[in-house]
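These are the structures, in structure tokens.
Derivation of every value follows stated rules applied to the coordinates shown; laboratory data play no part. Everything numeric in this text was worked out from a predicted model, so none of it was measured. Cβ atoms are built from the backbone, for glycine too; each structure is taken alone.
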Structure 1
Amino acid sequence: MSRYRLQPTPAQEQALLEHCGHARFVWNLSVEQHACWRPGRRSAPGFAEQCRQLTQARAEFAWLRAGSVTVQQQALKDFHQAMAHFFAGTHRRPTWRKAGRHEGFRIVAVEPCDVRRVSRRVGQVKVPKVGWVRFRWSRPVPDSAKSYRITRDRGGRWHVAFAAIPAPIPAPGGGEVVGLDRGIAVSAALSTGDLLHAPGLRETERARLGRLLRRLARTQRGSKRRARVKAAIAQLRARETDRRNDWIDKTSTDLARRFDLIGVEALSIRGMTRSAKGTVEAPGRNVRQKAGLNRGILANGWGGLVQRLEDKAPGRVVKIDPRNTSRTCSACGHVAGESRESQTVFSCVACGYRVNADVNAARNIRDTAAGHAVAARGGPPTGEPVNREPQHDLPLTG
């Protein structure tokens, strides 16, 4: 996806919001029709039947007929594609979309999208029943793009994303292998000794966010003041998300260009960030601590970094079993939980090797990934780290 900042006029923004409302209305109606469906019961309406129902609804309701049939039919297609993914077991069941949170629609064309460049920094895209809408030309639009999605985030910003499959980054060919350990204090530790940190809000921005959250707690639900405070909070959150995504893209591109093989841990992030609140009958324990851990995991972009690595370096990302990666000495291979002195210090109880704990785990990941690569090329099929070499101590900072 190539995403650009959209710059609609007030009239165009109102029309885009109507398109978003129509797409959300059609989607939620489809969810409602499929909510009562279970295997063995009456069949839910298919795509053809829902298209017929949409035609009848447009003939009956003028507000729906005033919208774009292209947007509404595409919402039906997207829903049935989501149901196909659900039945295939690759995605969860489609759920309701909420106003203010899920604002967007998609346009698919047979030919490449109607896009033109009007100046060095300004481009235009043609939207049905809206016309030519300006966007910031931050980079060339892919020529092969035949669909685009227009979205509005909770901060009130509009974006257009053109769907195109980018070419993978070629491997450097030097045979270099790197291990990547993801954490909370250090977003990504490399086996080379580099400690990478995902950027977030600055100190002044975090202080302002705290003030806004306290102000939000004092506002009345449904008031205009509450809406203004929520919009200000959403703008800060969007700024944090933009910085994290930018860091993920730059870091994944750098790793894909420098290394032939990238080893990461096979982590179930969805399971790791599941809430611990439990139920009324069986309430959870340490709920607030677990919630803080979940926020830390998501703020460091664990899943997004690996996903972008797989997109840019297909076939060169190796996922390994995370067990014992933080308790194994990368110098001698001794496994002991006592070697992990603290969150940042690893001191082997067998050989005395002392290094940053995250770097030690990253080196174990690198060695195991290299062993898997050797086995894939016909070498000895072992899951243990191979070719251990003496390591030099690294500073215990970070």
Structure 2
Amino acid sequence: MRRSLLVLLATACGAAVANVYFPQAITPLIARGLAVGTATAALVPTATQFGYAAGIALLVPLGDRLVHRRFVAALLTVTTLALIVAGVAPSLPVLLGAAVVVGMATVVPQVLLPFAATLVAPDRRGAVTGLLLSGLLSGILLARAFGGLLGDWLGWRAPYLVSALLAATLAVVLARALPVTEPASRDSYLALIGSPVRLFLKEPELRRSCLYQGLMFGGFTAGWTSLTLLITGPTYGLSASAVGLIALVGAASAFATAWAGRQADRRGPDAVSLASFLGAIVAAAVLTAAVTGGVGGLIAVALGMLLLDVAVQSGQVANQARIFALRPEMRSRLNTAYMTVAFLGGTAGSWLGVHAYLHFGWLSIPVLITVATLIALLHAWRSTARARAVPSRKRRNQKRSRMRRQPDRLGTRG
């Protein structure tokens, strides 16, 4: 694969996934603009994430059936139209409907990731996945800066309309730049969307990766969704632009995903997963200092969210490297099962984060992150213990078998 094509794919991943995340930074602006409560306006990022999970379940499996060039261009065209509708929405119900469609059509990164994995040798798969995820992470974090700054300057509708222009441009560029590939499957649509469920039931490594990312991503979205309420609330009293600037600091974590991909190639995904769990626990500890307010609190917020971004995205690299090694001919469907669970976890985390913050305050958010991470860490420890026990049992069984086959030396001498 040409380096220029890799950079283009990474850029497309970031620009596409930004549509799911910039609404988190403009929630207070939407509330004021449409004259609704903050908790009600928070339904917009939740609806977008729900649509993203639905799109992963219903559309991403088609990546194994359709020509990628046409499929990606069609998705970006639908994204463009839905963003325009959201940008001119006269009421919250219209905005919520458009947000669901935006989320469903913005699954381009989840089509491009398994597509890129088919174009490189197995020993480069982790590195390439890490590079594309660097682009994706940059989009996630820069989206909040983009949404917050542009929303403060031109109003909450501006991010939607500017994003529509960017999606239309990407549709044209990728329709020309993507190589034409043969579909990996000729299965019917019903067979394709049913396959991820069957794979989830059959593949323990897939279930393990789903569990890890569902828990970690739930903590991630709980943190970012409630962070907007903290920064714009009475503790700090800042604007949505401040949320964007904090996200801009977190964009430095994009460099960590490429490193995590190389480590997954060298040391295996499990080592990277363990490091990501430990990093998330440290991040939660740092984030507790955010309740102090002032400059020290803002530093704790920026550092804690940076650490959380690094941990969650490094875990993502490890999990996708693990599942892409399972069945090469079914990578889109494996990714469908994985990302559906991950974003259902993210949707639940977004909802839990907002309600936990409103009822119990900011300190409930680091607690949520820690509990979710400890569950994943405990499962990883048990999986490692079982994996080590299997070779030991095999060696003991082989030793007993050799002893049974060995002739009685004393009897032979006699």
Among the shown structures 1, 2, from which was the value 2.0 of distance in nm of label points 7 Å out along Cα→Cβ at positions 7 and 79 calculated?
2
Candidates 1, 2; Rg/Rh (Cα atoms, Kirkwood Rh) computed = 1.05; producing structure is 2
Using helix-only ellipticity at 222 nm (-39500 (n - 2.57) for each DSSP H run of 4 or more, over all residues; to 500) as the calculated read-out, with -13500 as its value, let me know the right label among 1, 2.
1
Answer label among 1, 2 for the case where relative contact order in percent (Cα under 8 Å, 6 or more apart), calculated from the coordinates, equals 24
2
By the measure mean count of other Cβ atoms within 10 Å over residues 63-70, tell me the structure among 1, 2 with the highest figure.
2
Can you say which of 1, 2 returns 13.0 when mean count of other Cβ atoms within 10 Å over residues 207-214 is computed?
1
Structures 1, 2 compared on distance in nm of label points 7 Å out along Cα→Cβ at positions 119 and 255: the greatest is 1
From which structure (1, 2) was distance in nm of label points 7 Å out along Cα→Cβ at positions 135 and 263 calculated, if the value obtained is 4.1?
1
